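A short reminder: the numbers here are calculations on the coordinates, not readings from a lab. Small disclaimer: the values here were computed from a predicted structure and weren't measured. Cβ atoms are built from the backbone, for glycine too; each structure is taken alone.
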Structure I
Amino acid sequence: MLDRFNDLAPEAAAEALLACCASPGWAARVAAGRPYPTSADLVVAGVAAFDDLGWTDLRQALDAHPRIGEKPAGEQTEAAWSRHEQSGVWGAEDELRSVNRAYEERFGHLFLIFASGRSADEILVAARGRLGNDDETERTVVRGELRKIVELRLERLVTP
C-alpha cells in the first residue's frame, strides 16, 4: 500500500492524507515528501510536519473530528476509522453528550481524545478531569491526543 500511496498524483496523495489530519497545509507537506522508502519514514515525516502546526491548523484538524460518542456517518475513510476508534464508547452516548457540552462551553471546541482501546468510563473520567485544565494546558493535551490519532491513521493509511 505504501507503493500505491507513493505513486499517487500530488493532489490525490494530499486528499488521502486529509483522512489522517484535516489540515491542508499538513497534507500538502507530507505529500510533497514522497516517495517514502518505508511506512515508518512516512509516519516520522507526518509526525514532524504535525509538530510544526500552529493552533489555527490544529483547530482545523480538530474541527474535522466527530464528537466522541457520536457515530460518524458516511463511508469516507475518516468516518470508518472514527467508528472503529470509538468502538468502546457505544452505550454511553447520553453521558458523553453531557460531558461534550460542558467541555465545549469551557474550551470553545470539541473534546478530543485518543479513543482506540479505551472504554466509555475511561473517556468520561478523562474528559471530566480535563475540564479543570487551563486553556494552555488543554491545548497541549489536545495536541498530544491529536498527534496520537494522526500517527495511528498514517500507519493505517499504508498498512494492508
Structure II
Amino acid sequence: MDLSDTGGAIALISGLMILTGVVGVLVPVLPGLLLSWAGVMLWAVLGDGSGSARLLVAVLASVLAGLGMVIKFLWPGKKLKNSGVPTSALLAGGVLGLIGFFVVPFVGLILGFVLGIWLVELQRLGIERAWPSTRSALAAVGLSLLVEFAAALAIAVLWLFGLAFA
C-alpha cells in the first residue's frame, strides 16, 4: 500500500481506529464503540471510492453503534432492576472503581468496582446475601460489555466488507 495515496492512508487510519475501538471496549479507558464508529465515518467521508456503498456502510455502522449503545444500557439495566440491586451499589462500585484505577492501574478498576458493590450490598443485605447480589450486578456489567463488544465487532466486519466491495 502506497501511503502517499490519500485513500490508502485514510483506510489505514480508519482500520487502526476501528481496531483500537474494538480493543477499547475491553480497556475501560477508551471509548471503544465510539472509536469504531468514528473510524468508519472517517473512511466513508474522506476515503476514495463510490459514494453509495460508503454511504450504506456509514448508515449501517451508525445503526449498529446506536443500537449497541441503547441495548448496552437497557438490557443489563432491566436485569439489575429484576435482581434488586440498587443504584447506590452501582454508584459506590463506580466511585471505588475509579479510585482503584489510580491506585492499581487497570486491575484496580475491577477490584474497586466489585468491592464497592459488595460493601453496599453487605450493609444492605448482610453477609450471606451480599455476594449473590454482587454477582448479579457483575453479570449485568458483563452483559453490557458483551453487547458493546459485539456491536464494535459487527462494525469492524461491516467496514471490512465495505473496504472489499466499495
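Brief remarks follow.
- Which entry (I, II) yields the derived value 16.2 for mean count of other Cβ atoms within 10 Å over residues 30-37: I
- Read-out distance in nm of label points 7 Å out along Cα→Cβ at positions 70 and 150, computed value 1.6, structure in I, II: II
- Entry that produces 87 once volume of the Cα convex hull per residue in Å³, for residues 54-109 alone is calculated, selected from I, II: I
- Computing P(r) over Cα pairs in 5 Å bins from 0, in percent, for residues 94-141 alone across structures I, II gives 6, 26, 26, 21, 15, 5, 0 for structure II.
- Here distance in nm of label points 7 Å out along Cα→Cβ at positions 62 and 126 was derived from just one of the structures I, II, and that gives 1.5; the source is I.
- For -30500 (helix-only ellipticity at 222 nm (-39500 (n - 2.57) for each DSSP H run of 4 or more, over all residues; to 500), calculated) the corresponding structure among I, II: II
- A value of 17.4 for Kirkwood radius over Cα pairs in Å, calculated from one of I, II, originates in structure II.
- Distance in nm of label points 7 Å out along Cα→Cβ at positions 46 and 78 - highest-scoring structure of I, II: II
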